[in-house]
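Several structures are given next for inspection.
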Structure P
Amino acid sequence: MRKALTFYVSRITPVVASLNVVLTISILILILIRILFTKQIMIDFLVHVTHEAGVKVGGIGAVLNGLLGAPSYQQAVARTLVVGPYNVHHPEEMARLFAPANGLRLLYARHRGVALAPADLNDAFRRIEEAFHVQILYGLRPFGGVEHEVLLIDASHIDQERAAVFKYGLWEQFGLDVARYEYDPEFRQFVELAEPAYAAIYHLAQQTPGQRVLLAHEWMGVPLALTALARDPAMWRTLFYAHEVATARLLVEEHPGHDTRFYNVLRLALSEGKSMSDLFGPQDYYFKHALLMQAARLHGALAVGDWVVQELQFAHPQFTEKPIHLVYNGAPFSPITLEDKKRSRGLLREYARNLLGYTPDFVFSHVTRFVLSKALWRDVRVLEHLDRILARAGKTGVMFFLSSAAPAGRLPEQIFQWEETYGWPVGHRADNGDLQGLEVDFFFRVLEPFNQHSRAIKAVLVNQFGWSRERCGLRMPEEMTFMDLRRGTDVEFGQSIYEPFGIAQVEPLGFGALCVLSNVCGAVGFVQRAAEDRADFPNVIVADYVTPPEDWVYHHAEDALQIDQYARDLIEGERSKRVAEAIAQRLPLTDQERQFLLEQGQQVAQRMRWDGVVQDYLLPALASIVQAH
């Protein structure tokens with residue numbers, strides 16, 4: 001640790017004469033604070049390899065913010081480096097990278113005239129750039145409010161002769177046939193940045209002796225991890241961080257039997273000692289699967305959910321011989337009062353009245369990406385049963401689907417025009433940029449028929465990024481924010497066919513909502529542990545669309561391969577009815593019942609915070625791997 005301090009103190013000398021003294025002093029203060037308040041250092045140098053090193057894009061970015069911002073992480077990890085690619089020729093990416101909100105502070109960027117790192121490190125980066133024909137960015141960026149080092153490589157113009165030698169080495173040493181997958185630019189990007197990135201990491205690692213660990217987040221980090229094993233195997237402990245199992249996702253999504261088929265096959269296959277390739281045939285045509293097979297060479301794996309552990313073991317028998325540690329994703333938590341919830345709920349009910357002409361008794365929601373795996377049709381199947389129950393009770397509800405097939409959403413001026421012209425988001429069109437991709441089929445074949453026949457519940461597709469009047473039109477209350485949707489909902493749906501964890505599904509848990517999860521959702525295991533396996537925990541309803549009826553007998557994994565859409569539809573029809581009945585039984589009718597759900601949800605949600613994940617799951621996993629090697 002003293003060497004790490006010396007390394008950072010040495011930065012002051014070449015920089016004092018520059019105009020960026022404040023930046024240098026802030027770096028020193030950051031390191032001093034970590035030293036003074038660190039109780040026990042477990043890992044001296046921890047490297048995260050991910051496509052979200054430069055900017056937060058999606059789920060892995062949320063995980064990094066949670067882990068790297070946790071106080072317990074600061075206490076156990078002396079120095080963190082987050083490594084990934086960037087593309088200097090991509091204007092939108094560069095704009096996000098250097099946006100003030102991203103908080104990137106450069107210490108080295110030769111093509112931008114920045115050289116604030118120690119002289120020897122500046123020289124090392126320059127030599128790497130010249131040798132490989134790449135560009136390097138090195139600096140600090142906040143993750144969860146805490147600054148960590150970042151190393152970004154633009155390998156778009158890498159020396160192809162040198163890259164070819166490196167790729168041949170991957171085939172010769174590990175059997176990775178790089179040439180077979182080079183048609184995919186994303187695959188090629190992470191292979192080609194691996195060697196120059198490792199050269200830069202090596203120079204940084206020399207400044208921090210001790211325990212060095214490299215986490216390959218998903219397939220994107222595997223080429224760099226293999227490079228570390230090839231170059232300096234004694235220096236590194238390497239781990240595959242499985243946020244999903246890409247081949248499992250593919251097999252689930254591509255077959256109409258979806259999760260009902262796949263997880264019955266998996267369950268029987270593991271008991272019979274059969275692998276994914278035994279049942280589904282060779283999968284090595286898929287480059288993500290090829291890299292997944294290589295990930296089994298690392299020292300171990302971290303899995304974000306219980307099913308992911310089994311999926312890894314099913315994908316490659318070698319994973320059954322490696323330690324796989326559960327490291328659930330955390331969920332954000334902020335305490336609220338019942339009055340806070342009632343205020344947010346009132347805004348949602350007001351919005352529903354503005355859209356539909358009635359004030360619903362209950363508010364339901366599903367906040368998600370618009371992809372097949374989220375199985376939005378299952379929500380409607382539940383709503384069909386729930387509609388009849390509420391109608392008989394003289395109650396009403398509204399369902400808000402906040403999901404967009406266009407990641408950036410629509411332009412606000414488009415929304416205001418559509419709202420005035422045909423009543424968006426209650427009405428939609430598919431010929432003007434409104435409905436796109438999977439939204440078209442879902443709205444016209446699923447949602448609109450439901451709304452035509454339902455009596456108590458109407459469903460609204462808000463296919464826009466954002467939840468405010470500025471983004472969603474004049475009928476949304478002016479004071480509405482996205483957090484009102486999370487705080488005010490009575491029920492949050494998330495019945496995915498493939499969901500390694502599912503942070504979004506459990507976010508409203510601490511706000512007293514009922515959370516409806518499919519039993520393949522990785523968050524189910526975490527909720528059960530956080531609730532101390534209470535059978536009477538009321539806030540979570542688990543929908544089981546996998547377990548076949550008792551009179552459906554599958555003796556072998558090959559038998560379960562015959563499960564098709566017809567079988568899945570039968571199971572979904574019966575199980576969705578059970579889910580609707582469970583929701584109806586638990587929906588709060590009084591403030592006293594809402595207060596009870598709020599207290600119960602907050603108790604469990606507090607145990608699911610990121611700091612607890614680091615303490616209870618990540619650090620024990622890292623300690624086990626380090627001590628074992």
Structure Q
Amino acid sequence: MYVGRIERLLAYYSPLPMCIVNAQGKVTRASKKIAEVFKYDGIIDYDIFALTGIKMPEFVSAAENEEPLYIQRNDRTFRIGCSFLGGGSGEEGSHEEASVILHFTDITAYEELKERYKDDRVYMMLVNVDNFDELISGNSDDTDSDVRVSIDKLIRSWAASMEAMIVRYRDNMYELVITHRNYEELIEDKFSILDKAREIESPTDFPVTLSIGLGIGEDSLVKLDDYAQEALDMALGRGGDQAVIKDGSSFEYYGGRTQSVEKSNKGKSRIIGHALATLMDQSSRIFVMGHKNPDMDCFAAAIGVSRLAKSVGKDAYILLSEYNETMIDMVADAKKTGEYEFVTGERALELVEENSLVVVVDTHRRMLVESADLIDRVERLAIIDHHRKAEDAFTNPTLSYLESYASSASELVAEILQYRVDKKALSNYEADALMAGIMLDTNRFAVKAGVRTFEAASWLRRAGADLSRVRTYFQESPESFINRANGIVNAKIMEGGIAMSICSGHSINTQIVNSQVADELLTIKGTVASFVAGRNEEGQTVVSARSLGDMNVQTIMEHFGGGGHMNTAGTKTDLAPEEILAQIEEYIKTTETTQ
């Protein structure tokens with residue numbers, strides 16, 4: 001009786017649309033204003049789920065937690081406030097028989113304002129024309145003008161389609177201000193301007209490509225501009241021809257379908273060589289390190305940097321801990337010369353001084369270096385690497401030489417040495433090691449070998465590199481040879497020219513064998529990419545991925561926690577080889593259907 005009277009009073013005097021629902025989900029009372037929500041003659045005895053699409057347990061939970069619910073009716077948005085009436089309300093576990101009062105508040109104007117605020121949020125975007133100088137150099141005035149106009153017209157038309165503000169502040173650089181609405185359109189469109197740029201006719205032997213950096217997720221224009229610049233740096237560091245979005249600490253990538261264009265001008269190598277030599281001269285001690293478990297390219301680059309240090313009268317400590325059997329001969333030959341000081345990470349921490357310099361080669365990622373603790377102890381850090389820039393790259397190094405077009409770190413170091421060291425000062429061993437590093441990462445000049453790669457190799461040959469000696473570094477054990485042969489025999493060619501194989505057993509050389517098998521599988525006619533998995537000595541599954549260029553294996557491996565280059569990449573995982581290959585196959589099918 002008492003509860004029924006309260007229900008009548010609430011229904012009569014409520015200034016908001018209101019109804020009361022019993023424990024069975026039936027409407028028992030409703031105010032006159034409820035017609036603003038439900039366009040019916042009356043809703044008494046109606047099922048609340050049929051009216052709102054919300055089940056009764058959800059209303060009970062909302063009342064218990066004092067949380068609102070939301071519905072849209074008659075082109076309006078309503079917030080539903082829920083509270084209990086009767087059934088011993090207030091006693092734990094007693095709400096099962098209680099009625100629930102629902103108050104409906106029209107928040108349409110608020111939601112529209114919120115949506116408008118969201119849609120009109122401002123984001124900053126930077127657009128860079130990749131390799132602009134190479135693109136127009138050597139062309140006639142007419143051709144030069146045509147290319148410039150075509151590029152400018154494309155970017156400005158794109159900006160106009162978004163009603164974006166656009167400013168060109170360098171020949172190759174544009175800044176755009178867009179809104180969140182434009183951003184959502186770009187995501188849906190997947191930055192198709194990247195494809196349109198490649199369609200522009202160019203007299204050069206490489207296409208017109210753009211790199212785009214987009215900063216979002218901040219209200220401050222200064223921070224958005226910083227985000228856009230960081231995103232653009234990431235796009236350029238990964239080889240260009242892609243869009244990168246920075247939102248706080250996360251990055252998102254689009255594009256990246258073409259190879260990095262090799263730059264014909266070696267001026268940067270000369271500048272980097274001079275700057276690095278100056279840094280070395282000003283440092284009390286020099287430490288050189290690469291990634292953990294170094295390969296020939298990593299080790300040879302460290303040896304080359306050590307030679308650069310000697311050219312300015314300084315000795316360098318090379319960090320070296322564990323390495324696989326493919327490195328035994330090269331490391332042994334280095335130690336025989338007596339010219340290099342090898343130390344462990346622990347010993348380096350004992351030797352480091354305040355004015356020390358650390359040079360990192362063949363990686364730029366903190367998680368991969370031989371000793372991250374050593375880097376934390378110094379203020380001077382130089383990086384020489386040829387991999388595409390990753391999110392966990394070292395921030396604000398003193399000197400950074402990241403060139404994703406290069407075949408190897410050995411190629412970059414060899415170019416630096418050309419300008420700083422007389423070739424007669426380079427020992428035969430150093431020339432052999434750097435040649436071996438280049439040959440390893442190019443699969444004996446079969447992959448990613450540009451004009452500058454051959455020029456570096458030619459200089460090393462004149463400096464004393466002997467290919468017959470270099471070949472001995474590539475000899476392998478009978479066990480590794482058999483594992484490689486079995487990996488090739490067991491390969492399966494999937495639909496679309498995707499080759500996959502598993503190398504059996506556990507070995508410290510698994511990564512090397514996997515990469516060799518992946519390279520060999522690309523020689524099969526019709527194969528466009530290969531993925532080879534096997535377990536290393538720690539029981540982890542190592543995956544090597546290779547491509548002829550039609551498929552970007554770097555982005556695929558990044559999805560599984562790895563990285564690398566467009567044509568050469570890899571990852572490590574705790575999944576079984578069969579599982580990771582199955583997931584890679586499914587991911588490739590899914591991404592192809594969504595592109």
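Which one of P, Q has Rg and Dmax of the Cα atoms in Å, as calculated from the coordinates, equal to 31.9, 107? Traced to structure Q.
Tell me which structure, out of P, Q, gives 7 once relative contact order in percent (Cα under 8 Å, 6 or more apart) is calculated.
Working through the options, I get structure Q.
Figure out for me which of the structures P, Q the number 2, 8, 17, 20, 19, 16, 11, 6, 1, 0 belongs to, where P(r) over Cα pairs in 5 Å bins from 0, in percent, for residues 54-205 alone was derived from the coordinates. Label of the source structure: P. A value of 22.8 for mean count of other Cβ atoms within 10 Å over residues 230-237, calculated from one of P, Q, originates in structure Q. Where does the value 38 come from, among P, Q, when percent of Cα pairs over 22 Å apart, for residues 254-341 alone is the thing being computed? Structure of origin is P. Out of P, Q, which structure matches 4.5 when distance in nm of label points 7 Å out along Cα→Cβ at positions 318 and 334 is calculated? It must be structure P, since only it matches. Calculated for structures P, Q, distance in nm of label points 7 Å out along Cα→Cβ at positions 390 and 566 is largest in P.
Bear in mind that the values in this text are calculations on the coordinates, not laboratory data. Predicted model, so just to flag it, every value in this text is computed and none were measured. Cβ atoms are built from the backbone, for glycine too; each structure is taken alone.
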